[in-house]
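> In structure tokens below, several structures.
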Structure P
Amino acid sequence: MKTKMIAWVTGIILLIILLMTVIVSMEQPGEGISRAQASKALALALTDKEECESRAKERQSSWFSAKEKDNWFVMYMDYLYEEGYFDPQLTEASLKSAQKELTYQEAAIAAGKISGRLKSRVGMTKYNRTKPYPKEEWWSLYNEILSHTDEDGAVKQVEAVLYGTPSNLLQAESWTAYTTQGNFGFQGLALDTFIDCRIHFYARGSEMIAITGIPERDVVYENVWLSQADKETFRVYLGSTYRDFMTDGKVNLEGMAPNLVDITLKDGRLKDVAVKKDRISGKVLSVTEDAIELEGYGILPLSQQFHVYKVYGDFEVLGPEDILVGYDLQEFVAADGMLCAALMEREFDAKTIRVLLMDSGFSSIFHPSVEIALNCNATLEYETAGGKRKKQQLKAGDVVSLQQGDKRLEHGRLILTPEASEGLQLLSVERSHGNPVYSGRLELCEEPEGITIVNELYLEEYLAKVVPSEMPYSYEMEALKAQAVCARTYAYRQIQGNAYSQYGAHVDDSTSYQVYNNTQEHSRTTQAVNETYGKMLFYGGKPAEAFYYSTSCGRGTDASIWGSTGSNYPYLQAIEICRGGSEVEAGEGDFDSFIRRKDVRAWDSSFPMFRWETDIPASLLSGQIAGVGDVEEVAVTKRGAGGIASQITVTGNKGQAVIEGQSAIRSSLGNPALKIQRQDGTIMEGSATLPSAFISLEQRKAEDGSASFHVYGGGFGHGVGMSQNGAQEMAKNQLGYEEILAFFYQGTEIKNGSGQ
């Protein structure tokens, strides 16, 4: 009996184990993913949202009914139907279908469109084909899909704090998620539970695809702007919009605004608001990605959440690139030895400019050694260990010499400030008139590559040395005045551009910007600068891009030669450079015939470079155009506005090269060995670039069988903006500088530097 009982109990246990095994094996898979969500994810793995929208417009039809076609997921699902990732017979195009879960069969069809291995990866069988494909399996599969479809990494995994959606922000745009990494569309996602959480998500462009990471609910909003506060609420600017918080009776910020604050939240609840009050200010000497150099403070690191806030006029969030070197326009908020924020407090008004001086050949901004002679008494300052500054009084006639490794450069900049203008002569640099003399102060800083030299001086003093370097002083006064206004406008734009901020400068002194102090100052050019004091070209209330060049071919071009659209610079037009100057479209007329003519009447037509020719041996091109072998043919295959060559195709016995852009074309065809024959018969030595890209090409063969390409060219320079020689001829014909500038920069106004 006992034995039977034991057997019976054992049997019951085994039966229970068997039943449990069966139950586990029959357990439903994890939660599935809706077809709508999967469609968005898959479509954005293949293309971007803009393409899906464009396809929808072009298609002018949908697999969905007219009643349902405006749903957010339709453009994604229609795209997948069109591309064969979904079968409309299997996956019905309807709201009800989109809201239901993606099946194993549908996942297998979509994956199989990409690869057979991915189809097998889905694991579809005859038993599960109609069952929901688990959400976690879908996102695992999605990673593998991306490895096949997104080689460029357009779909990114982003980590950010979500601080707002239309549910908690009054000024939020519909279906927009506001995060510390920017704003994203989030159609099809439920995000409100993630507000004030650090989340991980897939995104393509500005569209969020899916939340992928476990949220962190303890967050700190660092260095945000507190704009208003009372006993119950406070308002801060987070990222790109304002947000209101309740104090919950825990903090009292009344009277604390405006200020910089850190906001700490624990599990979505307000924990603390820390106000940062420590402020410092001073002239900015350099700006890099991770540090700012302030006069009197040295180099200060930036906090990870460094922000730039414009706090005068209309509040605005700016970037570090808006912090101008050479100026003191802001206060910095400091904490723990770092800069937390810059508070822009004043409007910019250019009075000074900082010029990076290049070596004698204009080949480098770095100098192995520097030698400076003093024409007057001067002060020498440099920083020592411990942040202290040492000053020395120097006398006229003294010479300051520095080599790399000089101890005076070990802890920062060495600054030479003369007591009079024209006080410093740079003996270690040669210019066309000898060793250049500078007004203003010189700052020397050691970089790994060598010593940099920055000349800080008044803008008008700078222009007095730019204008004679860019235009002969013998030119008509009205032409010189036009040049002065252009040079001032150009300089103003460059100061705002901050291109050399890491070295503490706005421009260099080469042709890359404006040639400065290569020719001695002259009374006539200084007169032109003085008589146009402060005047600049404005368009739409902002300083214009006052580009200029030497000589036209009878036509100019527009800014599209640099990849811009005409709409960005409507005042820079391709025009005929003659009285009346009508606009010239791209490809208008027979440009080959036009450029070969020498009887074209234009403002520049009396100048030697109006027309020029040269012969380029095929053997020379074969050596300087890579990948084509022996050059057999060179052809202009695309022209820009005014007829300028914007693309050439070079064919050789080993391949073909397509060269885009006027600058690249001039460099590809130029060579110092060329002989350039000007229209007056004189010969000019070639250089690394052709004089212009206003060219026509003709293949020729010599008696010895050697091939060459004859270039018929016209003009000198890029052809955008003012032709300097055109301006000279216009001035000779009694046109004033205002008329000259109105001709070349159409629709602009001449105002003083403040825009008034």
Structure Q
Amino acid sequence: MAIDPRKLKPGELARLLNSTPLGDVINERQLLRHRTSAGYRVAADGDGGKVDLFRYVAWLVTSRQEAIAEAEKDAGGLTGYEALKERARQRNATLSLSGRDIGDLPAVADADRRAKAERDFRFFCEAYFPQTFHLKWSDDHLKVIAKIEQAVLEGGLFGMAMPRGSGKTSLCETACLWAMLYGHREFVTLIGSDEEHASSMLESIKAELENSELLAGDFPEVCHPIRSLEGIHQRAAGQLYLGAQTHIGWTAKEIVLPTIAGSRASGAIIRVAGITGRIRGMKHKRADGASVRPSLVLIDDPQTDESARSPSQCATRERILAGAILGLGGPGKKIAGLMTLTVVRPDDMADRILDRDKHPQWQGERTKMVYSFPSRDALWQQYAQLRADGLRNDRGIVEATAFYGQHRTAMDEGARIAWPERFNHDELSAIQHAMNLRLQDEHAFFAEYQNEPLPEVAADDDLLSTDQIAAKVSGHARGELPIGCTRLTMFVDVQGKALFYLVAAWEDDFTGYVIDYGTEPDQKAAYFTLRDVRRTLAAATPRAGVEGAIFAGLERLTEAYLAREWRRDDGAMVRIDRCLIDANWGSSTDVVYQFCRQSSHAGVLTPSHGRYVGASSIPFSEYKRKRGDRVGLNWRIPVVTGKRAVRHVIFDTNFWKSFAHARLAVPMGDPGCLSLFGTKPEPHRLLSEHLTSEYRVKTEGRGRTVDEWKLRVEGLDNHWLDCLVGSAVAASMQGAILFGTDRLAVARPRVKLSELRGGRR
């Protein structure tokens, strides 16, 4: 069938062009786009619905030439392959810019709401965080909110202790957001008990900035750039707005809000730190070159359970608060500070900060869950019994709640609760909720919900406190022996990070004097724990393994102390008689034995093994003595054989800990007293904490009563206690005898040789 190339239907044209050896070169959709672009320039005469093949080909050639000319123009006159590369570069640059630029900012959703919240912190909480603060405010909440608002807007400090679950941390995190979004404060620092704790607060703030629809609606200049990152935080470095960098920062330890013209929050920064970390000298250089220092500090629960029980840790953290933290703003700058606290024990750091007589600058506010308890004790005792029976029998508190519902009016008499809206779904009132918490754990309730912890019951009345031990100073200078001392001993406690040591001088009757103690390497700090030591054995011995670092540390320590002569008051110069080295720690046993065998001071060194001899254990007095064994007061040196063998000492740690504490309890000047060098107690605070890190429990077993010593808190450092105990054992090995502990020799009758021979017959 003949066709007219000047009058082709679109379908006929497509089939004609695709019938060449080139195969499919066009489809009807492409042809439609070309016809739309060319218009009547390619239409057949007299029929706009058909295509003129010759006009269509001419249009294609012309369009192609124009595209090439334009491309060469864009490529700066380049031709061929170079022009192709330049066009690709330009295309990629355009795509990159379009991907980095966040585009136009959305309009503010509710300008009136935003304006109203600018200087009204309560309204800001209610308007933008309705899910977090959904319950009616208590009077205590309103008081705290007013003080937070005052601190942020006007500067000053505010410390608060609120019942657990009252939302004090949420309020302070919200205050940080409020301060930055409105430009009240340009540099916020989050400080926790450690850096990990502070980082968790930062993550909470990040989540609100990324996910809150209310904040995104009213603060598009802040939230839109953050959302444009789409969770890919590496994009922050190249982000653009209207072709200019936003300088946004988004890391695990820091947020820098985007720099947007006209935004009050431009360049605002929030950074985290631990209270014992690097705080001093904190500053940030903004995109405009200005250097800014923290202007708002949020300190959230700066103490731990462990630090609260340590007077020296409490004192250290108080000093950090007074010095490094409050000096963050720089000279002449009034910093705003918010601090949430939980009182763990009486007179801990939180308790002292809240005391307006001791720290009036913090304006401490201590709120409670219950301001007065119910007066009908008999009914609440019945309730407690029903509650306990229900929990024991897997029935829950249904019966107790029903009883409370029947007698609610009488049971509520005399009670005054701080927050009536706070109770669980299976409870009828906030009073019942509070009493349930009290019945669950009374000590925890008064500490965490009342901020009035109950006094701690001493594990043993005759054990000295840290203050009492630190105060037992002899007046002698460090390293000097009193005139009556005849024995000088040392003990080294081996740990993977550092060696703890103690040197003690002893009189014949076990009157003792601690004349030196410390660590290898020297930590050069008044307070530290084994977990956070910065000067380690590994750092002191580069390229050495754990065993090599320990060996080198022992070499340095023994050379410094065993080769030294120590001056006594009468002018005599003495050396250490016996040095025990702990061989119980991990993989150090072989290293200790090798060192004691190879050391130039081998005659003085003895590996030691402390044994926990409890009430159910076989006492040292019942061990069967072998020929060659040396036995003393709850210690023994077993006989060893072999060319490379080293004799070691084994001792009863429970007995000798009781022995050491008994020496500490003896009054100054009495025989058997143990004292510390120096004239002031302050330098011995950390030592005293080690010495009081354990308490004893009198336990009966095998027909006897034994002191069993246990750590007060898991992970507490007790290394210098071990050193003092080991030094006392070494003194006993050297012949020191406490009156009443010496053993009388058993008289044996003389036997003639003839009698022995007669007995064999």
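Coordinate-derived values only; no laboratory data. All values derive from a computational prediction rather than experimental measurement. Cβ atoms are built from the backbone, for glycine too; each structure is taken alone.
> Of the structures P, Q, report the one carrying the highest value of distance in nm of label points 7 Å out along Cα→Cβ at positions 64 and 424.
Q
> One of P, Q was used to calculate FRET efficiency 1/(1 + (r/R0)^6) of positions 352 and 448 (r between Cβ atoms, R0 = 25 Å, to 0.05), giving 0.35; which?
Computing FRET efficiency 1/(1 + (r/R0)^6) of positions 352 and 448 (r between Cβ atoms, R0 = 25 Å, to 0.05) on every structure in P, Q gives 0.35 only for P.
> Another question, then. Kindly point out which one of P, Q the value -11000 was derived from, the read-out being helix-only ellipticity at 222 nm (-39500 (n - 2.57) for each DSSP H run of 4 or more, over all residues; to 500).
Attributed to the structure labelled Q.
> Mean count of other Cβ atoms within 10 Å over residues 184-191 computed as 24.9: which structure among P, Q?
Q
> As an exercise: P(r) over Cα pairs in 10 Å bins from 0, in percent, for residues 208-535 alone, calculated from one structure in P, Q, equals 5, 22, 26, 20, 13, 9, 4, 0. Which structure is it?
P
> Assign the value 127, 74, 50, calculated as Cα extents along the principal axes in Å, to the correct structure from P, Q.
The correct label is P.
> Another one. Consider the structures P, Q: one of them gives 28.9 for mean count of other Cβ atoms within 10 Å over residues 552-559 as calculated from the coordinates. Say which.
Computing mean count of other Cβ atoms within 10 Å over residues 552-559 on every structure in P, Q gives 28.9 only for P.
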